[in-house]
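I've put the structures underneath this note.
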Structure P
Amino acid sequence: MLIFLITLSLVFDFLNGLHDSSNIVATVISSRALQPRVALILTAVGEFVGPFLFGVAVAKTVGEDLLVPNVITLEVMVSALLGAIFWNLITWFFGIPSSSSHALVGGLLGAAIIADGPTVVQLPGLTKILLALFISPPAGLLAGYLVTKAIYLLTRNAGPRINSVFRKSQILTALGLALSHGANDAQKTMGVITLGLLSSGKISSFEVPLWVVFAAATTIALGTSFGGWKLIKTLGGRIIKVRPVHGFASQIAGASVILGAALLGGPVSTTQVMSTAIMGTGAAESIKKVRWQVGKDMLIAWGLTIPTAALISALSYLAIHFVSGMIA
């Protein structure tokens, strides 16, 4: 069961990279700063390096603060991952930018509550996670708006060549965004694997082993390198018509919010932060330039993610528990 859990965790990590690569490369590709394949390779490198640079605070939040560690079984965590993976596959197939973070949190809550009751949830940890998840989207919107306004103020007398500067600068901002994404999202997988090791008695305290960091970093980078093309199309053109200044501003804004959350141990949705940052950059130019209907569709998907993943994981737990009882 532990081997199966680790395998599922890495599958989730791969899909997270595949799903969320769009958040990083969409504006770079749309503004033609980089060719698609080059952008994905650059992003994959940043995803791999990020977890080694910025610590494992998010992993501890997900694996240690959300649920009471000593009562969580491997069955619960396997069921949680099944719920999160299933939802990720659905939204990836239809090209809907949803949150892998929300899916994992929903999966953990659904499986744990159906197995051990609501007392297994640590309210301070849940509050911290939900605050990070729900405050970060408006923070991304505000950051995108303010960064863009600041750029327009500083470059108000610049000529047309400034677009070339913004386009080339996106190479650096995309790398910074990839580092921050790897630092935040890969740690969620690390948290689940480490909790599994703790539950099975392989480790005595919640300390993330180096091999877990390496495995999670490698897997999310691999998933990123394949690219979620449907989602790239949604973020790169359906919200606003992306120009170099929008790509540059949204990447600075998104990376700031995501990295700040990673350092504080707050798991955030990169999809949500980048989507709202792109909206913010468009709104800074003109509110009418933002296709708010796309944002409404995303909001509905985000609202469905936690309860749907929780329901799927709860049903998965009941099925696994029933089969285990039959075998025993």
Structure Q
Amino acid sequence: MIGPFATIRRSLYGSGILRRESLPRPVVSVGNLAVGGSGKTPHVQFLASWLSDLGVKVAILSRGYGRRSRGVVWVSRGDGPAVTSEEGGDEPVLLAASLPGVPVLVGESRAEAGRECLRSMNVDAFLLDDGFQHLALRRDADLLLVEAEGGLGNRLTLPLGRLREPVDAARHADALVVTKCAGISHGRPRAFTRLVARAVVDRQGFESPLPRAGEEVVAFSGLARNGQFADTLRECGYAVRKFFPFRDHHRYGPQDLRKIAVAAGGSLVLTTEKDMVRLPDGLPFELKALRVGVEFLSGWETLSRMILERLGKQARPDPGGEAR
């Protein structure tokens, strides 16, 4: 069973029987307990942009889920994706495309990926994407994301539920971020966020504003929670004529694309940025992606102060307030 194994593994690292590696720079981890749906990627984007704006040179380390490569791969040296999603993984390629100036590396060993980064460039801190269960690397701040509505499912671990670890593992987090949004636990910083639509973006990264109400589109996604994406499109004012849900991290083939093209009939097709990086060139339809961002409803001041303290930086007043 995954639950007992995860608990034993965490206790072996905690007791020092299994050794953790360290990097010579602070590490902030963003992760969750459940499989899919908590919004890790937008939160990593948010933190990387915020730290960069403060003058902190940050690099992102990720496993690169679903990639076909092995070992450490430079997804970006700060100038956009250098590899495809098959080589670097969906989320790292998306992060590389949306965060100019931020290096992104993937590797089974995030410690080795961090050392590889430091061999050729100096950074002030590392962001560990999907790192809550990656216990082999020491971190200075562990942020745990929990989706408010049904984020813990039936509270059972895989394969009987959605959890990678038992709920009790949450006590090891330094801060809890509730994404979408209700109360949780006690005794540490708590923040409440939601994901909000910002714009639509084409494959070259050019943004255009959200539509006038009632614009008709065809849409598709391959997410853990496809229904949430469809609901977001409707909340933005789109009239979704046909929606195609695919499994999480789906690799789109010619048959999938033909089916979408037939349904579109020349109309605009919308998907997510994470799906767009998996698509080939020369699509038989006009495609754009919905760009979402993180908005903090409460708790940002306390959370940001804690992160800066762990990075050894002087906390500064945030002129932007809670909403982002």
Comparing distance in nm of label points 7 Å out along Cα→Cβ at positions 128 and 160 across structures P, Q, the largest value goes to P
Given a computed value of 1.26 for Cα Rg over 2.2 N^0.38 Å, for residues 8-103 alone, which structure among P, Q does it belong to?
P
Comparing P, Q on FRET efficiency 1/(1 + (r/R0)^6) of positions 224 and 312 (r between Cβ atoms, R0 = 35 Å, to 0.05), the highest sits with P
Among P, Q, structure where volume of the Cα convex hull per residue in Å³ as derived comes to 140
Q
Work out which structure the value -8000 belongs to, where helix-only ellipticity at 222 nm (-39500 (n - 2.57) for each DSSP H run of 4 or more, over all residues; to 500) was derived from one of P, Q.
Q
As an exercise: distance in nm of label points 7 Å out along Cα→Cβ at positions 176 and 208, calculated from one structure in P, Q, equals 4.3. Which structure is it?
Q
So Cα extents along the principal axes in Å, for residues 16-191 alone, computed for just one structure, reads 43, 37, 35; which one of P, Q is that?
Q
If we compute relative contact order in percent (Cα under 8 Å, 6 or more apart) for structures P, Q, which one ends up with the highest value?
P
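No value in this document is a laboratory result; all are computed from the given coordinates. The structure presented is a predicted model; accordingly, all values stated were derived computationally and were not measured. Cβ atoms are built from the backbone, for glycine too; each structure is taken alone.
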